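Multiple structures follow.
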Structure I
Amino acid sequence: MPAISPFRIGSKAPAFSLKDQDGTSVSLADFAGTKNVVLIFYPGDMTPGCTMQLCAIRDDWSKFETLDTVVFGINPAKEESHQAFRDKHAFPFPLLIDTLKKVAASYDAIRSLGPLKLIRRTVVAISKDGTILYYRHGMPKNADILKALQNKS
């Protein structure tokens, strides 16, 4: 049976600061009071499931923008890998580098496989006031994420 996540709707989102594929620093605090934030923790660049998930977000990008929402993909890959993945699929959102997987761990987006710590596919929507609006492991439908964002607007 899977472990219960420590996150509940309405709980405070953990602060983070990471660099994107261009080396630009991005922090949750940058969006406080101005934008909702969606974090997509995904295992690997250029893998079939991750490509499908992030391309679906790309295809619904205007719906996220309409709801004052920024989206970030997050995994431990290096700048070059993120840049190539982003360019190949024309993602309109940055991909953040969590080399040490500390942000993933703070969002309960890690799974252990023996001594290995792997990214667990996880989607988190955070309101402008910094609280969790939506939290799901796996590959939820964009409609479900958007619905949580619409209910907060």
Structure II
Amino acid sequence: MLDPKSVIPHRPPFLFIDEVVELDAEHAVCARTFRADESFYEGHYPGSPITPGVLLCESVFQAGAIFLTKRLESQGQTAEGKTPVLCRIEEAKFKGMVFPGDRVTIEVRPVETLQQFHFMTGTVRKDGKAVLTIRYALALVDKTH
């Protein structure tokens, strides 16, 4: 199994991928279980916590960074010295809620690449049903620190 920390710079408490389930030239599927003890639940609808939509989006962006980095490596390129950064969000559609204890799958697919901009789509599913669909773009930029 591919460890997300071996591919992207994110670390807990801001790592929202537990495992890479599937990865090929066409897509990546990752998984995340949102634990009830995560601190953001304390303030996001106390007494009836809901996973913040922005964190579901972040899980998609992290899955996209994993996909992009591994795709470049498979093409003989390297992402070393580069940082994947979000540069566009479009058409985020929330179709369901994720609660503490829920396990989701995150699927990302490439759409097109224009220079250093990589346009992608993402879907977060819970129990096989989409809870989020989104279009976005990542860029690989030179590390500044």
Structure III
Amino acid sequence: MSNPFTVSLVSWHDGEPLLRAVRDAVFIREQGVPEDMEWDEFDATCRHALALSLNGDAIGCGRIFTNGHIGRIAVMKLWREQRVGTAIMEALLDEARSRDYQQVDVDAQTHAVAFYEGFGFSTQGAEFMDAGLPHIKMKLKLTPR
């Protein structure tokens, strides 16, 4: 059975309005992240994964830096538990492998640790606060597919 959504890798330039819509809904409105902490200069240089429903609605996103750091994984509430986040992570990990990165890392919200562990990430160090939310650094050594 095919997914009722697609995931594409896009530049910030090409996907900005849709990427902003997801991050605004999830991080700013739902989780209370201050707007000035959500938007940064790194979006322009990151590669972004954008999930769209079959009717073209933005339903999820994530980004990967040129150094292999993955972040801003977000899925709209109505689309959670439908493998959207998994598809986004798979696209970002495929991108990392295509760039021959040896490892990737995330600053995971603590409630999402099990999600990342499902991809083989392991926790590193102590919990810390970011934008008022508890996080922990996680790393994954990549092997070619």
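Every number in this text was worked out from the coordinates using simple rules, so none of it is lab data. Because the structure is predicted, anything quoted here is derived from the model rather than measured.
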Comparing relative contact order in percent (Cα under 8 Å, 6 or more apart) across I, II, III, which structure shows the greatest value? I
With mean projected area of the Cα convex hull in nm², for residues 14-61 alone derived from the coordinates and found to be 3.5, which of I, II, III does the value describe? III
